Each structure stands twice: as structure tokens, then as C-alpha cells.
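Since every read-out is calculated from the coordinates, none of them should be taken as a lab result. Bear in mind the structure is a predicted one, so any value in this text is a computation, not a measurement. Cβ atoms are built from the backbone, for glycine too; each structure is taken alone.
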Structure P
Amino acid sequence: MYIVQIASECAPVIKAGGLGDVVYGLSRELESRGHTVELILPKYDCMRYDHIWGLHDAYRDLYVPWYGHAVHCSVYCGWVHGRLCFFIEPHNDTGWFNRGAYYGCDDDAMRFAFFSKAALEFLLKSNKRPDILHCHDWQTGLVPVMLYEMYKYYGLESQRVMFTIHNFKHQGFAGSDILHATGLNREEYYFSYDKLQDNFNPFSLNFMKGGILYSNHVNTVSPHHAWEARYGDCSFGLGHTLSLVEDRFSGILNGIDYDVWNPEKDDYIPYPFGLSTFEDKILNKKALRDRLLLQQCDKPLIAFIGRLDDQKGMHLVHHAMYYALEQGAQFVLLGSATDRRTNDWFWHEKRFLNDNPDCHLELSFNEELAHLIYAGADMILVPSNFEPCGLTQMIGLRYGTVPIVRGVGGLVNTVFDWDYDQNRPPEERNGFVFYQTDNVALESAMNRALGFYNNALDGFKQLALQGMQYDFSWKSSADEYLKVYEYIRHK
């Protein structure tokens, strides 16, 4: 099968969050099974060019129709750790992808509408005819719209689209200028509830809604989050739209790359370990303490790794930090804030706790340090308000770091409570789960985890070993994607 992934990220060359990891990991797994996979990405000025091999011109003069004229683009080709990637660079005065950032510009809707148009134009002009176009998040939501309203009449009539939603919170909104820029035009047609008109703002077009309605199949990144989006409030206003396509909407759990996240051969940790050498994990704990200037002691160590934003449950992270210290544990945090208020808040806490020998806040993101924290911590905290899938808990399990999670989204599909999960026998349980968003619920789960560690250390180690035996690689996830690909290509 010939598959083209169209996305705004691909790790490690372009990574702002889990989207990049998913695009790379899924592509790699599909290729390993003999499928042809290519990726189309924007050519950002700030991407990691050191992760691209053999970057060269692939299509020097691509003219993309835009506002009745054309924008001159160059398309470059290179390999990102074995994945064949095409990078689109528009040559215009606005410098859409020369901003020093991937997202956060006032004209993001216009930037990614153009990227979507350019991706289709590149496929058309270069005579590429993939079986499947796999689009990701709102940034590519207009691809299926333009494919089925325009490009199928130009020669892309056989392509089928899978649209994966990684985060419903960010949907992509724009006005009628997008229609005129892309050549879709016909305001009265697209500004209707059964097309692109936002469900709550009649003067706005919704990119994600377009992706949902026009794609051959839509999925989000865990079965439980699919249920939450369809029947709860996690779709951020798109619940009714999902009901219209419920026969082609599903949840497929993300995987993680076990070549990157493998404690037995991780170059970022000083003491590799596995199931048979689990006792060496404590050596990484000592190394982590040395690295962060924490005191060497017998205390359990709890970690949080992730973006510091409302999705991740910042009020609970803050409370957990102080509660862990009160209960005689150590706490390590690694992450950067996505807004100024949260950034100021945690910098205040960092200065206040700076001399505490049992706590360290690293307010940035450091890949090497993340690996060491996963390897050295005893427990990993994931108290998210909502979590479409979550990679943190999966990585933690791989490294024998017991997760303490809130029971939402993909966390429900991957973490099974040691004390209360009645659907699995004790030998298949792997962590601690709480459900409410208040401090009492969090404290209850932390108390159970810390009590187990302090009073039954051998049992706690067995729980960690059970977590390490779970397989959350891309193998089973790719199976599910391939089933959908096969279904829609013959539909």
C-alpha cells in the first residue's frame, strides 16, 4: 500500500508535542511491514535540520494557486531517520514558515490552509497517487475538503483520506478569506451547518469540522477518548458533528517507539536495565539525584514530565508537589509552560523550593534529562484534565516507573489500578488511578502508591515489573490503522 502522511510535525525534526512522535512512529512501523510511506511537512526555519539526511531539491518550481494568482514554492526531499520526507517552502513576503516557531502566529489558519493546498498541488503535479492520505489535526483539516471538492476533478479521484484527531481543543478557525484564498469560494455553500460552519459561531469556518465531515474515516488516539468525545464534553463542541459520522469514527490507541524508549539500550541513561536486571534501576535513581543535586536517601521519588498547561491538570501537579514532600517523598518536575501565567506561577515555586534537597523543578524540556527521570523515578504522575492518549504513562511503564494517573482518555486504556481494577487479575495491574479533579482524590491515589512503596517494597517492585511487561509498541496500533486503510481504499 502507498500511504502519504500529511502533518505539521514529525519527530525528531519537527516536534512540539506527541503529534510528532505519532507521525514518525506510525510511519516507521508501516514501512517495516513493507508499505511505502512518504511524509509531507512544512519547511520551518526552526526545525532540526541536523536530523535530516540528504536534503535536496525534489520539485523546484511548484506554483500553488492562491487568491486567483500563484505562490511559488520549492519542495525539498530528505530522510528523517529513514523516513522519506518532503518539505514545502513557500517563497512569499509573509514568510509563513520562517517565524522561529511552529505555531502561535496570528495567521496560523492561513499558514496551514496554504500548506494543505500546497500538499495537494504537489501530489497532483508530481504525479503521486497514493492509496491513502493520512491527515493529522486541524492543520490539515482542509485537505479532505479540497480533495473532494476540487482535486478529485483534476486527477486525484481515487485517493482516500484518514483523518486523525490528536487534540479536539485546537480546531482551527477562519473567515471567508480562506475560501477565496484556496479557491473553494462559494461562501453560501461552505457557511452552512452541514459543511464547514462552526457549530457555535455562524461567522467562522472550522477546519477540524471539515476534516471530520469530508474524510473517509476519522479517529482519535484512544478508544476511551473516542467515547468521551462522542458522548461527553471532550470534543469541545464537535459532539454533534461526530454523531453524524459515528459509523466511520473510532479510537485507535497510540503506540510508542520501543527503539527510542528502551531501558535496556538507552544511550541517555548511565545504567541500562531490563526485567532481569531491574535492580540496576536504583543506580539511575542515584545518578538522577546527583544530576539534580537532590539528597541521597531511602525516600521514594515521584516525577512529572510534560507541558505545563491546563490540559495536564496544573492545579493537581502543584498540589502533588507539596503533598509528596509532606509525605516524605521526593519530587521532580520537567516541563515548560505554554502560557505566561503558568510560567510565572511555576518559576515562583522553583525559586521558593530552590534549596529544598528533596525537590527539583526543571522548567524547560530536555530530552536527555527526560530519559534519566523515567529511568530513575519510582512513580510518574499524570493528573490530566483530559488526555486523548498520553505517552508519558506508557513510557513510565516501559521503564518500571509506576504511573499515578487520572482516569480519563487513553490513561483508562493503559493503566489498571492495583487495588480496585476488577476487570483484570492482580498480576495484570500496573498502577494507581483516581477519577475526580480535586485534591482529595489525588491524595488518595498518592497515599496508596506511597504506602505500597514504604510498607511492601517487594510488592511495589513486582507491580513495576508487571508494567514493564506490557506492550504498547506501534505493533497493535499499526494493525488497527491498516485495517481501516484497507477498508476505506476498497469502499
Structure Q
Amino acid sequence: MKIKNGFPITIRIAAAAVGIALLTLSGIASAQTDAGRIFRAGASTSNITPAVGTSINGNFSDETVQHIHDETHVRCIVLDDGNTQLAIAVADLCMVSRATLDKAKRRASSITHIPVEHMLVSATHTHSGGTACSVFQSDPDSGYLHFLESRIADAVINAHNNLAPARIGWGTGSEAGQVFNRRWNMKPGEPLINPFGNTDKVKMNPGVGNPNLLEPAGPTDPGISVVSIQALDGTPVAILANYSLHYVGGVGKGEVSADYYGMFAGRMQQLLNADRQHNQFVAIMSNGTSGDVNNINFGAASSVSSPPYHQMQKVANIIAAEVYKVVQQIKYQNWVPLSVKQKQIELMVRKPDKTELTRAKTILSKVNKPVLTSVEALYARETVLINDYPNQVSLLLQSMRIGDLAITAIPCEVFAETGLEIKAKSPFKSTFTISLANGYNGYLPTPAQHQLGGYETWRARSSYLETEASVKITQSLFEMLDLLNKENNP
């Protein structure tokens, strides 16, 4: 018998065999523990670029597509915990109607069997995308709406087709230098007359360096929420980010662009070295609660003009760099529970009274041109159109749970203070809100902001919900969040 290091070799071999056996049994036990708890994820994009000659909305007057600067897309992730599947898709559109999204969801569900209630589809709020919702003087082309229904569904279907074992994690970053409240209290002086002949207390976009600026009328939310998905070998699959910035803009006339949302997606692909990998990587930037926030620092001494697309690329690079830092710190989990709550609520419409309607019709009777250029005439037209709205409308609200992360979805342009309230009062460790989700019901000022007036409160198809709408919406969301939390902690 050979002796080595004081032990017979046969004993050393036997001990090693026992060790291997124990490791094998441990692996089997681990596999049995995880049986039925495999987490999967898939991601995909589909192109939704409008045709040259069709409509671009995002302004008071309609524009026509003259040139495609960069393609617009729907970007989607599908998550599966073995029991529940969720789909989250974000489209490069200013806003999109619930009717269009409902049709897209039904088509996707018929093929994937993901319940439509488990699908969250939102718009980024680029102001240089195809028109998907009637607003001001822009109306969508019916052919483009049919195209959107198919392409949004395709993004969900293809992401579902790409489901594979994955791991997931999330974190939060911050970038305060790119968000500024655009509603300002002004020094006493010249009255702020709105299009209805009344006086406002705040002014939207008052001009950089305006000597009459007093202070912003509300906060901003600098937080950047990040969900990162990887294959089990660490290969990047998808990033879902959320930032409360309205949009950036600065495009050429009649040019289509996904704004900084699309540029962010490209930059994240570069930072993660995911532009040459075999499987498709998808980076998504969703719009947070930015109804009263933009990228212009009105408190600065003077403004600096930038060439077209320069500022949006700058913003995309800054935000992507912060998201990249967050991703480096994320701790991934191989399985997390998923669940969702969806609720439809009824809210009243702020309709004009007889005096307001008569005034609006009188203003319009004096206009002799098809394209309205006067803000007063524009809102007179909106007053007449809103008068034909029903007295109340239905809104679709959602709350999703991914482990101890919650995502709320609101079909409005939500103010930053509402988003901050949801984050502060949520029972989950991390929460963020996706605005412009599952339809479009205009701006969502708080009751206090309604009292101040300003563009975001002016009654139109872009702002028509009752003044208490934000309170009722957040109350419903908190109820859904509590239900999701109780499921996790019975």
C-alpha cells in the first residue's frame, strides 16, 4: 500500500469519492428545491416608424413627417415566474389611446395566452413620433393605428417567444441635473391671463433668466429606477429604466425621432457591450412622473442654444452612465414572484358651462382659417370638443409586483409630487410609476396645482379630468399595492 502525506492513497480516494457524492447530493437537493421555480425572461423590439407624409403630434398645430432622423420602436420585456407572466412594453409615441392598446393586447394575448390584465403598455412621450391619439390639431391616420396594433402586439409576442431562464435585479440611481420643474410662481406684476380670460397664478415655461421668476411651483424627482435582466451566464438581456423627464426635443422640422429614449437604448447597448452578442439585448427608458418637469433650467442666468439632437444625446449619455453605475451594484436573483392588480375607475370630466361654451363658439365664429394659430381660438375649439365628452370616463390603473419591487401604471401625464408620494407611501421597498400607460387621459395635476392654474390645468383633451383625480387615482393604487403586499406577506 502506497502512503502519501501520512494517509493511504485508497483512503484519500474514498474520502474524495464521498466528497463528490455529497456535492452531487447537494446539487440534486438544490435542484429539487428550485423545481417549479424557474424564472424566465424575454425581450424584443418592433419598428413603429410612421410613413413620410403622415402626422406628427406633440405641438399645438399638426406637423407632417418629412424625414426619418431615427427609427421609432416598441421595446418589450416578458417575465415568467412559472405561475405568472407579465409583459411591459414602451412605445416611442407622444401618447396612445386605450382603444388602440386594448386591440394590441388582445391580439398578443390570443397568441401568447398572457392575460391582457398582465400587460402594461405605455408611451415614452417623444414629441417627434407618429400621431397615435387625437390631441389639439393632430389626428391619427387610421392606417397607422392598425399598424401600431400589430406592431405593439408583435413586440409582446416576440418577447414571449424569446423566454429563457434568467436572473433579475433592480436598483436606484439619481440625476438631479437634467430635471427642472417648468411651472413657476412669478413676482407680482403683470397678470397671467389664460386662454379662457381668467388669471393664473403660475406660468409654464416662463423663459430662461426671466427677471420675474420667483420659485418653481413644485418639486422634481431625480430618481432613476433600474430593472436589469441577465441570462444565467451573465449575458445582458434587458434593462428597464424609469426617469421623470418629460422629453428633451430639439429636432428638425418634420423629423421623426425617438428623442432621448431611443438614444438611451443605443448608449446602454454600447456600455454593456451588448451590441455584438448573439441574442437581442433591449434597453427601455420609460417615462416616470414628469407632467410638470422638463430639461430646461429656467433659473439659469441665460440660455445656451444647441444644434438639433445635441441636447437629447447629451441627456441620454448622462442618464445611461448613471444607469450603468447602478447595474454594477445590482444583486441578481434567480427567481422572484410576480403578480399584478388591475382596476378600472370612473372619474368626472371637467366640462364647460353654458357661458364658457357660448364664449368659445363666439371666438371660433370669428376665425376664417382652417389651422388655428391663436391660443385663445385653439382652446375655444377644445372647449367645444370637450363639451361632447361623456360626463365621466373610465381609467385603467395597474400595480405590478416583481419580488419586493412595485411598478404602478397611470394613463396620464402625472406630476412629480404625485410620483414622489407613491414612492414614499408604498408598502414595497422600491416603487416607481410609469406614466402614459394603458391609454391617455391627459395631465394629472394635484388639487393644489389646479388652484394655481397654468397650461397643464387648462381644460382640453390634454387636460380634462376632475380636480380631485390625482387623489382618487393614488388612493386606488395604494389599495392595489396593499393587496399585492399582503399576497407576499400573508
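Thinking of P, Q, which structure, once FRET efficiency 1/(1 + (r/R0)^6) of positions 224 and 328 (r between Cβ atoms, R0 = 35 Å, to 0.05) is computed, gives back 0.55? Of the options listed, only P reproduces it. Given that mean count of other Cβ atoms within 10 Å over residues 56-63, derived from a single structure, equals 18.5, which label among P, Q identifies that structure? This value belongs to structure Q.
Looking across P, Q, the calculation of FRET efficiency 1/(1 + (r/R0)^6) of positions 168 and 288 (r between Cβ atoms, R0 = 30 Å, to 0.05) that yields 0.30 traces back to P.
Given a computed value of 18.2 for mean count of other Cβ atoms within 10 Å over residues 120-127, which structure among P, Q does it belong to? Structure P accounts for this read-out.
Taking 1.0 as the value of distance in nm of label points 7 Å out along Cα→Cβ at positions 152 and 216 derived from one of the structures shown (P, Q), identify that structure. Answer by label: P. Looking across P, Q, the calculation of relative contact order in percent (Cα under 8 Å, 6 or more apart) that yields 12 traces back to P. Can you tell which of P, Q yields -0.30, -1.12 when log10 I(q)/I(0) by the Debye sum over Cα atoms at q = 0.10, 0.19 Å⁻¹, for residues 312-423 alone is derived from it? For log10 I(q)/I(0) by the Debye sum over Cα atoms at q = 0.10, 0.19 Å⁻¹, for residues 312-423 alone, the value -0.30, -1.12 is produced by structure P.
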